[in-house]
Structure I
Amino acid sequence: MAHVSVTPGTGSFEVTLPDERALLWLMMDIAAAIMPGDFITLSGDLGAGKTTFARALIRYLARDSSIEVPSPTFTLIQTYDLPRHTIVHADLYRVTGVAELTELGFDDLPPEAVTLLEWPDRATGFLSRDRFDIALKLAPHEGDSVRHVKVTGHGSFAPRAERIAAIRNFLNDAGLDHAYRLHIQGDASTRAYERLVRDKETLILMNAPKRPDGPPVRYGKPYSAVAHLAEDVRPFMAMAGGLREVGLSAPAVYHADSDQGLLVLEDLGDEKVVSGTPPLPIAERYEAAVDALAHLHSADLPAVLPISPHVEYKIPRYDIDAFLIEAELLLDWYMPRLDVEVTPQVREEFRTLWREALAPALQGRATWVLRDYHSPNLIWLPERKRIARVGILDFQDAVLGPAAYDLASLLQDARVDASEGMEITLVGRYTRMRREADRSFDPNGFVRIYAVLAAQRATKILGIFARLDMRDGKPQYLRHMPRIWGYLERALGHPALAPLKAWYRANVPSVKI
């Protein structure tokens, strides 16, 4: 598709489309940015392509090019229940007054539906302040099928419109102007992913705009700074190269705009290390994932990694402040969700006990801690050999810290039912490999730290999932809480955690949804 012309700060962009095929590329650009509840107006003269655009968008979101999408010129409103969104397609060409819209129930549309509205000039008073407007204009003097299109983001949609344009120009620069874009279901983060199909090749687009700073929560810093969370894609780029350098299968970065937070990555596929519903570990694949960690943790790893020839990235250290602010998510979100008051005394006891429990973990040898080394971020690559069979996707928040954290992340996965027997077997496998590589490795000391970090991680996740429900309106994560609570109780069973176990029993109600 042609280069998109953007004037920064206007919330709009313009593009000339030579034919109807180019209109379909623009449709995919818009579709990639759509969220539940969005309002999209389509304006332009008869024959400009409004219905063509709407029909293509509906079929694209349905992932079915054959579904019937009649023009709603006579029915006025058509509704489609699609996998990702409910779509309301309205054509107001025959409407003569706004009173008709009320009769049609136009002011009572489903709040989560995406509304596509043709002839918005007939809907005065009904248009959302926050919306996309797509204005299409034929240019017969340039050719029968040429269209000039202006996309404007009104209200809060203005930066989203500019983001659409930035991604389009990025794809053009990467030679992917004609790549077919397919949405990939993401995680709980603000990052978004798409599969790009070009001829017989597939690639991944990572859309990760710079993380805005939240309010200061400690030492004048936002949570993300205290917890050492990545603010842009540079840590991902550095860690991807570092992991590949030591023989692990992180995706290659083929094209990057680090300022915009856009990357084109190697597509590792979508074959998981788990199977079934609810998912269960596949033994061979979990063994390989454990072996990959043992291999990584046995290596002498640098604290500074190159991003480009003259740019380096220093990996932050997983310090006590980061561990504590994560654990305190339990106090800040999980306990309030259960209407449990957290007094200053309760908080101070909690922090003191965790400081004591974490001390051995902070004193040991530090390695790369990927922090999200669990089943959603691991891909099975059967055509590769040994540890390279495990593709690793999510590591931008990596820190320098205790090796046991990532093993606990894998074996006490919030989304996977892992038996205690399997966990014990795989911890034993890991410690044997570490001992073979280094005779000074202490298995008993490692197991103690493993229990501490498993408990800290479960504590953090209970808080995160409560926050996703209460703050972000994502209750779907609550279904995992019984499993996380079970893992927490399992970890607290280690004798070294007896004081913390007593505190949890005295202060924290068991999981309640």
Structure II
Amino acid sequence: MTTTLIEALDHHAKSRPEGVAFHFGEDVWTYERLMDEVQRLARGLVERGLRKGNRVALHMANVPELAVACCACFRIGAIAAPLNIRLKSAELRPLLERLRPALYIGQANLYRHVAATDCSIVPSNTRFIFGDTVDDPWAQPLTKLHGKSNAGPVRAEADVHAPVLLLTTSGTTGQPKFVTHTSATLAAIADSAKHLGLDGDQIAAIALPMVHGFGLFAFLACLRFGAPIVLLERFDPDTVLDTIERHRCTWLPAVPAMFAALLERQQARGRNVHSLRVCLSSGDVCPPRLQEQFAALFGTRLRSFWGATEAVGSLTYGLESGPVSRIVKGAEVRLIDDSGAPVPRGEIGELVLRGPNVTIGYWAGPGAIEDVPKAGWFPTGDLMRQGDNDDLWFVSRKKDVIIRGGLNISPVEIERILTAHPAVRDAAVVGVPDGALGQRVAGFVQMERGTRSIILKEILAGVTALLADYKVPEILEMVDAIPRNSLGKIDRKSLAAMISEREGKGIDQLASL
């Protein structure tokens, strides 16, 4: 049976209690210290009556309290529910309304977004905060939640197939969903990190938000393998680079936008980053030019890694540049057409996955799981094609495909060509409604500094030479930055709305063929 994360933490705490679990600023957390704090909070949760299935809303950045709270929930079988720290009150309320948490634990500087939430949703006596004090009679200090330190250990929850973690999707097409994971699926995800070059000899730098899948899974995988972590509360490129230099970090997961920022700041002020051995880019397509520039400056490859919150672990990083991943040996992976039939090698199909790492479905309420994968197969909504051997090339999100005059167009293909232009730093492509064709192709480019004088029609002319005419953007707009959501993915919905709003207004930055 796969080792659960709590079992792994128990093992590390007993076998090497003084080993470093993670650094946080100047503070060093050993496995013994981490386990003591997990036990103390788990004991406090039990003393307050929390049991298997109770939800605990966790509202904090990358701080030790988040790691402790997640592990304490796993210990007793409660359900940890991290909340996106970038959401405001109006966005958090419907999430909390669905969760109906038995307990809220949050940072003082974030609590203002929850303070006014009705007590029928978050009861007044269940709100615990840490950090600065707040002027709110309902907010209690987290220390009041700690159990007795001289009590015995809390027994681990035995049902490894019960929900213990709810992670929200990005919600780009509506209200975010709660992806449900169990101790068993989390253990399988953590185990799969061995395919990502993770072992006890690595030192990881984690600045990815741990309230999202990529960041939290990376942290938990490091705990599983006993790899020391340098935990950064928030992403700041200079802080990350200084951290790599100081701690000789070897393993770095991030999203493409983060790697682009690291590249820019390293060019501005070089740090010694030659300790890096594995750099994993996920969350969105990583442009080949960014991969090439990163490798040239950092001395190590920037590897594309596919991983949905629902099903991390079936694929590993690609060996080639571009949006390519590889199938993990033994993983159950298929590419299918709209009828569910497998597509021939080389043709485009939707990626579906099955395995112990796959979500059990979306949480709809106590005892209610929706969209349970049929026969264990999870439809990712991502279109891919299989190349040589076990390479899978990402084509597009199924919902993002542009259909112009009955012809399917991948925005990722066009974005790749746009970002290959030396004057283009970032790019995005969306479909906009058209009465005759169904959709037209609209593109957005963020220019490199000092190159804003580049004429957009010249960029379009370069694209025309490389793409079929129906794929060439009919509209191209220069923007200060490509909008992205909290997960680092292109916010295509806001871009499409921008075009709809600006069309017909004579915007000078629009170039059309």
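No value in this document is a laboratory result; all are computed from the given coordinates. From a predicted model like this one, the values you see are computed outputs, not experimental measurements. Cβ atoms are built from the backbone, for glycine too; each structure is taken alone.
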For which of I, II does helix-only ellipticity at 222 nm (-39500 (n - 2.57) for each DSSP H run of 4 or more, over all residues; to 500), calculated from the coordinates, equal -8500? II
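Determine which structure produced the value 4.7 for distance in nm of label points 7 Å out along Cα→Cβ at positions 306 and 466, calculated from the coordinates; the candidates are I, II.
Working through the options, I get structure I.
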Kindly point out which one of I, II the value 150 was derived from, the read-out being volume of the Cα convex hull per residue in Å³, for residues 218-401 alone. II
Given a value of 26.0, 84 for Rg and Dmax of the Cα atoms in Å, point me to the structure among I, II it was derived from. I
If log10 I(q)/I(0) by the Debye sum over Cα atoms at q = 0.21, 0.25, 0.27, 0.32 Å⁻¹, for residues 370-409 alone computes to -0.82, -0.89, -0.92, -1.00, which of I, II did it come from? II
FRET efficiency 1/(1 + (r/R0)^6) of positions 138 and 314 (r between Cβ atoms, R0 = 41 Å, to 0.05) gets 0.40 when computed on, of labels I, II, structure II
